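A.B. asks: Presented below are the structures under discussion, each in the form of structure tokens.
Values in this text are rule-based calculations from the coordinates and carry no lab data. Bear in mind that the values here come from a model prediction, so they are computed numbers and not experimental data. Cβ atoms are built from the backbone, for glycine too; each structure is taken alone.
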Structure P
Amino acid sequence: MKRNQTIDVLKLVFSFTVIGIHVTLFKDMNLFLHRTLTQGLFRISVPFFFIVSGCFYARRMHDPDASKKYYLSVLKTYAVFEAIDVLILGVTAHGNVFNILWMALTTGMNHIYWYMVSLLLTIPLCTPLWKRKKTGILLVIGTILYLTAMSGDSYSFLFADTPFSRIIAMHQSVFRWPQAGLMESVLFMTIGVCLYQKPGRLPHPEAGLLLCLVLLIAEANVTQLMGAADANCYLMMPLTAVFLFETAEKHPSCSLYRPCFRDLSLYIYMTQIYFNWMGQSLGLPSLFGFVISSVLSCILSLLIIRFRTERHKLT
């Protein structure tokens, strides 16, 4: 199937917004921009990645060889980068062997690889129902998990100083099990499978996307002003991600597209952790830290892609 260039461009853009989230972009400069962008629009990245992964996997789901190849590629990528993290952080940050294994199997040693772990868990858990087109059941389960996560995330202020606060703190933290990523991935990957199985159900997604973006900005500002614990889960997030994906599907060609974009977003996500701390350790404003991390992770990612390309030619 012809590759959707717009989706690859959006994935690249969102890989940089993930860096912005991790370096708390604009928090030290302008709180309105921090609420609107870093804690608002930038948060579309993970749901969009999950939806794309769900759709991408659905194309290969009924082909045992193709689905196995996809799963092993995700596993291999995670294993390689997590092995590097264990070597760098394992002894210094978590000397206990049990803690090292636990972190590696949940969120990653650096606490940001939970997206990869969620993919690796969600695929075997949900594939039997996806194949039998029982997506409705998973949409209900995923929605319940997502709403539960919201109680300790964007809407945590509603449950503060209540008997539920301790339970909420336990299920929300990505340092505990089940991690927050799994409470998003079931819903959004299933949405991706549904969008693949029944494409083009939204005739005018652009208008819906515009409305959802406005409402998401309003929701992000209100919840952040009310003292939200985090900003991973918003009520408007599922609709916004769906309309964005459908808009990209409706406009699959993009003049900005380059072949390297296919893998660039993945490697930026995997390598950014090595550079995110640089701006903070140097005491630089968050904007400078964002630029440093974005440029260096992009350069390293391009080098990795080139190395893989040359290696592939040799073999």
Structure Q
Amino acid sequence: MKKKIAKILKILLIVLAAALIIGSFLIGKAVADMVMHQNKDSDTKNNSIMQLEMWGYDIDAFNAAYAGAEISVTAEDGNIVPGTAFHSGENSDKWVILVHGAGGDRVCTYPLAQGYLERGYNVIAIDQRGCGDNADENVTFGINERLDVEAMVIYARNELKASEVIVHGQSMGAQTAALYASNVKPGEICAADAVICDSPVPGMEYMLRSVFSGSDNEEDFNNPVANYLIFTSGIASKLFYKVDYADGDTIEAVKNDMLPTMVILSENDKVCLPDKVEEVYNSIGSDEKELVRVESAHIEGVIDDPDGYMDSVTDFLGRYGL
């Protein structure tokens, strides 16, 4: 009898273990799918318009003042990168590539585009993956998106005959810019002359832990639920999307950034917390770096004080002849 009971218990344990493994696999796959396709049911184009309206920005006036030309380039992995090119109207061969944040599209960067255009820079605003007209549905927190930036920098140099190229990102776009800068070397044709990161996302896993834990307090980020979801979805992400959360660790990656880099920290930021943005800045490997603080909410410095914001940007760029 005892042997029979032991055998039954052993079978039950095997069944339970198998169910746990299969269940964890399915949960991990489902979570990874949601992370990668986070904009699947979202109108990112309309999101940008609504965001600009909330900020009180006159998009109609911008469109009336600046006629953009649609362009596209092909990234190293074959992805087609859509963008809009704006000429300042001056005889300038300086180009700035603008990279928007999560949930919107290139239009969300138009207040920033206006600031550059008014100061004689030409601008290319691009759609990140999973946003706008970018055909790749997968949002990888800059891991793959950096390839799009790299391709656009090469396009600006080869096709637009740019003498200088600057990359300026906001939020997740700043994370993309930071990861891009960390994977190119100064002097390469694919390397920008300077990079500006406004309120960069500090890391892919960091942001996912914030979501999974339901808290902005880092002390809660390692609770059992967050740990479980990070572990299971992380495995699925590697298996099905070839994306390793660790590759999206901005704070770690920027140790390899050797480009002139400016980080803009929003003191009232509730999305990318000031101490984490400062940590990104402190980790940058380049000796040519600057931290600027603005008394604004997340990426709203250019909205609250456009002249002061752009003065800081152009002062930084001017030090490098840009």
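A.B. asks: Going by distance in nm of label points 7 Å out along Cα→Cβ at positions 56 and 200, which of structures P, Q comes out largest?
C.D. replies: Q
A.B. asks: Where does the value -14000 come from, among P, Q, when helix-only ellipticity at 222 nm (-39500 (n - 2.57) for each DSSP H run of 4 or more, over all residues; to 500) is the thing being computed?
C.D. replies: Q
A.B. asks: Related question: When distance in nm of label points 7 Å out along Cα→Cβ at positions 136 and 296 is calculated for each of the structures P, Q, which structure yields the highest value?
C.D. replies: On the way: P: 5.2; Q: 2.8.
Across P, Q, distance in nm of label points 7 Å out along Cα→Cβ at positions 136 and 296 peaks for P.
A.B. asks: Comparing P, Q, where is relative contact order in percent (Cα under 8 Å, 6 or more apart) highest?
C.D. replies: Looking at the calculated values, the largest one is P.
A.B. asks: Now for a different question. Given structures P, Q, which gives the highest value for distance in nm of label points 7 Å out along Cα→Cβ at positions 88 and 128? Don't jump to the answer; show the numbers that get you there.
C.D. replies: Numbers: P: 3.9; Q: 2.6.
Sorting by distance in nm of label points 7 Å out along Cα→Cβ at positions 88 and 128 in descending order puts P first.
A.B. asks: Assuming 55, 45, 41 is Cα extents along the principal axes in Å as calculated from a single structure, say which of P, Q it is.
C.D. replies: Among P, Q, the structure yielding 55, 45, 41 for Cα extents along the principal axes in Å is P.
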